[in-house]
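Below you'll find a set of structures to go through.
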Structure I
Amino acid sequence: LTVRPLVLGPDNVPVIADERQAERDVPLAVLSAMTHGRGPQAPAILESLAAALRTIDPDSAAVFVQFVDSCLADPQAKQMWRELMTAIQYFWRHPLAEQVRAEGREQGLEQGLEQGLEQGLEQGRIQDRQEMTLRILEWRGIPVSDAVRERVLACTDLGRLEAWAQRAVHAAEATELFTEE
């Protein structure tokens, strides 16, 4: 019994970076992407393969998409591949696409929650300072005109609102809040 292993690697798999060549032999283009999918040639290889995948049946293309995605070790190449695949309609029904969408949703949700929480806290601080400034004046029995009230409620600068609240403690008139501006 003689065993003759068949080994595929960068030395014996051609670089297929031409769209027409990739269309003529899609499986070989897939092997090219899997073995040469890193380095400066990766974009041309992946783009030609993406174009070639549009020319074959969606089920076969979906299998090839998964093979290539699982073999790309370079994070930039993998990201590029996933971006290229989002343009192909059948890809959206593929499990890999669902994974990419789920990751994106999760990341977006986390970012949205963080931003929303921070914005909500900031808005709460602003509203608190606005109300505090007006309440101090009212507690001290100082009349607050509509113009002063509107200006205080329109301000969203926490530093300025803090300064106004401090001035409200000593002001003889509501308009004195704005004297040093």
Structure II
Amino acid sequence: MEVILADAAGFCFGVKRALSLTNQVLSEIDPAIPVYTLGPLIHNPQVVAQLEAKGVQVLERPGDASSGVVIVRSHGVAPKVLEELQELSCDVVDATCPFVQRAMRWAEQLSDEGYQVIVVGDRLHPEVQAILGYAGETAQVVSDPQEIRELPIASRVGVIAQTTQSVQNFKACVDELVGKV
């Protein structure tokens, strides 16, 4: 049997960065101080287990931490979640992927300029939930062109993609939108 490895295998830049920041925190902090991630740092059970073995605990809600360090995972969080974290007696390390941060900034800018923001992605994915926090009240999530056909569309629309969306699906959604606006 022949095994062929893809040229691009392993973690993306954002995940590598989040892991690096987490390991940096672990190497610099007093071991008695609790370290948390808000949700699993990445979608990889083996890595999450390795971090747990180093003492990193996974929080489901910001309010579950009362002290220590909370690391925001690479998917990011909505502004209200960041505010909630800052109100706690915790230090916050934002490990949001810079590409996700860029999508968040674009969503916020488009919303501020009066555009209806449409996010192409998986509506239940943490990254999409984070982007929606910046995208304004009229934001919508679609996963494919069919959903756009059923969506009420404003006269001004801005489209943001979940960073892991395929170019083909994003383009198909944009093409469907162009035909509708």
Structure III
Amino acid sequence: MTRLTTARLVLRPHAIADEALYRAFWGADVPQIEGVVSIAPLDPELAFARLLRFLGHWSAFGFGPFVVEELATGRIVGEVGFAHMRRGNGEDFDGVPEAMWKIDGALAGKGVATEAVEAAIRWFDDSGISQRTVCMINPLNSPSLAIAARFGFRPFRDTTFRDSPVRLFERIADI
């Protein structure tokens, strides 16, 4: 099992034993960025379906999103990694792994997202799974835009997703 450890975090694949903590993480009210549609909070059924989706992702593809835990407490504080989401954004987007990140809003500005995303990208690049990755961000979500820019994602198209504007980004790794 892939397990990544940073100074403050543990990144690992999802486990069925995570259900209660995962539901709490995704069920929590999240700080909203004006104009940005968030998928959270998720009701228990949708959180469970998401958990199962990502459990299966590792089996099907050999990679997937990681649960992010605080090293000191074991509390789930995020989800980062790569997945095939098949969002209908065209083969130049849907045909390659999509980077994703969500960190507990209470940890905003503390470098947790940067630390987690950096570990996930380093692992993904070292794995040699795909040189090109993509991500999708609402153009008003400045914290996520900053993370994308920091790790070399460059915009390549604007579109809509679920009736909201989004910007599509790509990253070409040196692998």
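Every number in this text was worked out from the coordinates using simple rules, so none of it is lab data. Only a predicted model underlies this, so the values are computations on that prediction, with no experimental measurement involved.
Data table
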| item | result |
| --- | --- |
| helix-only ellipticity at 222 nm (-39500 (n - 2.57) for each DSSP H run of 4 or more, over all residues; to 500) from the coordinates reads -22000; which among I, II, III | I |
| Structure with the greatest value (metric percent of Cα pairs over 23 Å apart, set I, II, III) | I |
